1. Could you figure out which one of P, Q the value 2.7 for distance in nm of label points 7 Å out along Cα→Cβ at positions 102 and 118 was computed from?
2. Ranked on FRET efficiency 1/(1 + (r/R0)^6) of positions 30 and 78 (r between Cβ atoms, R0 = 30 Å, to 0.05), which label among P, Q comes first with the largest value?
3. If mean projected area of the Cα convex hull in nm², for residues 14-61 alone is calculated from each of P, Q, which structure is the one that comes out at 3.0?
4. Can you rank P, Q by mean count of other Cβ atoms within 10 Å over residues 110-117 and just name the one with the largest value?
5. Using relative contact order in percent (Cα under 8 Å, 6 or more apart), single out the structure from P, Q with the greatest value.
6. From which structure (P, Q) was helix-only ellipticity at 222 nm (-39500 (n - 2.57) for each DSSP H run of 4 or more, over all residues; to 500) calculated, if the value obtained is -18500?
7. As an exercise: P(r) over Cα pairs in 10 Å bins from 0, in percent, calculated from one structure in P, Q, equals 10, 29, 23, 18, 14, 6, 1. Which structure is it?
8. A value of 32 was computed for percent of Cα pairs over 23 Å apart, for residues 54-141 alone; which of P, Q is the source structure?
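What follows draws every value from the coordinates through simple rules; no lab data is involved. For clarity, every value in this text was computed on a predicted model and none was experimentally measured. Cβ atoms are built from the backbone, for glycine too; each structure is taken alone.
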Structure P
Amino acid sequence: MQRAWQGHKHTLRKHFKEVGGANDLTKAKSKPHEDVSQLDWEYLCDSWSTPGYLVKALKNAESRKKRKWNSRNGSKSTARHHVSHGFELDAPVGHIETWRLRHWHSERGWVSEEAESKYEEMMQLRRENSPEEMTDKKILEKVLGRESVRL
């Protein structure tokens with residue numbers, strides 16, 4: 001349900017931008033999307049035009065540009081996914097597998113070539129080091145950088 005609303009909201013916001021957006025609010029309000037009543041459309045236009053929303057949208061867009069690849073985590077943290085797959089957070093192994101599951105899809109493959117490359121690098125380190133010498137978490141930190149590991 002949430003995903004359906006997010007997709008619909010994206011469609012509405014895209015239409016808002018196409019018909020004038022925050023730059024021409026009067027024009028945008030005069031051309032509501034076909035799936036929304038005039039009253040609801042005006043409410044959405046007003047909320048998308050507030051200074052607070054515009055600052056937040058710009059900040060989010062900048063953050064997305066910095067992302068090297070997307071994850072398949074959804075609203076669940078990586079740590080919660082890790083535990084739900086039967087691994088313990090402080091176990092020396094399992095973290096690489098959790099990372100793989102969050103960046104690889106059985107039908108579509110890897111979310112990006114860089115994610116695949118990082119995974120291969122992790123697996124090379126795993127083959128070269130026993131779990132006692134280097135835990136999965138240490139491998140993730142080495143390959144992805146300490147700030148990228150949230151387990």
Structure Q
Amino acid sequence: MVSNFGFLIEGKLAGSARPGYGSSLRDNLMWLHEQGIRAVLSLTIDPIPASELSEAGLQGLHLPVRDFAAPSPEQIRQAVEFIRRNIETGNPVLVHCGSGYGRTGSILACYLASNGNTAKQAISSVRSKRPGSIETPEQEEAIRAYARAIARDSRRRGNP
């Protein structure tokens with residue numbers, strides 16, 4: 001079992017600590033596949049080797065973010081697009097960082113914001129399912145900035 005694993009959106013989007021942290025990477029990746037996960041978004045500095053992901057039947061995206069830092073606007077855009085594309089094609093996604101709280105929670109909240117939640121709603125939803133998530137003011141501000149940008153873009157396109 002992968003440490004701190006849990007679905008934010010049942011059967012579609014999960015978060016966790018880094019697979020292989022304190023146990024066998026190969027066993028953890030196979031366990032994730034058994035849980036239905038088909039895509040892995042890694043936010044740690046060191047990536048999970050692509051060969052290990054492939055061997056377990058998983059695809060991956062690596063966006064390195066320092067521990068306790070916030071992802072950049074471009075990393076958030078790439079992460080949300082990766083999650084959206086995989087969920088739309090029936091591939092449940094795991095987002096992970098080192099412990100599964102800060103960077104992971106930030107991206108999970110940004111995904112919720114991309115679906116119409118305010119930053120406050122998104123942060124609250126993530127923290128209710130994953131207590132301790134979104135660890136720093138910098139991470140909270142990145143979520144708020146992303147939610148503001150989405151709202152601004154939506155208004156430009158004429159959506160309420």
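1. Numbers: P: 0.9; Q: 2.7.
Going label by label, the one that fits is Q.
2. Numbers: P: 0.10; Q: 0.65.
If we compare FRET efficiency 1/(1 + (r/R0)^6) of positions 30 and 78 (r between Cβ atoms, R0 = 30 Å, to 0.05) over P, Q, the biggest value is for Q.
3. On the way: P: 3.2; Q: 3.0.
Derived from the structure labelled Q.
4. Values: P: 14.5; Q: 21.0.
The structure with the largest value is Q.
5. Details: P: 16; Q: 24.
Top value of relative contact order in percent (Cα under 8 Å, 6 or more apart), among P, Q, belongs to structure Q.
6. P
7. Values: P: 10, 29, 23, 18, 14, 6, 1; Q: 12, 44, 33, 9, 1.
Checking each candidate, the match is P.
8. Numbers: P: 32; Q: 18.
It must be structure P, since only it matches.
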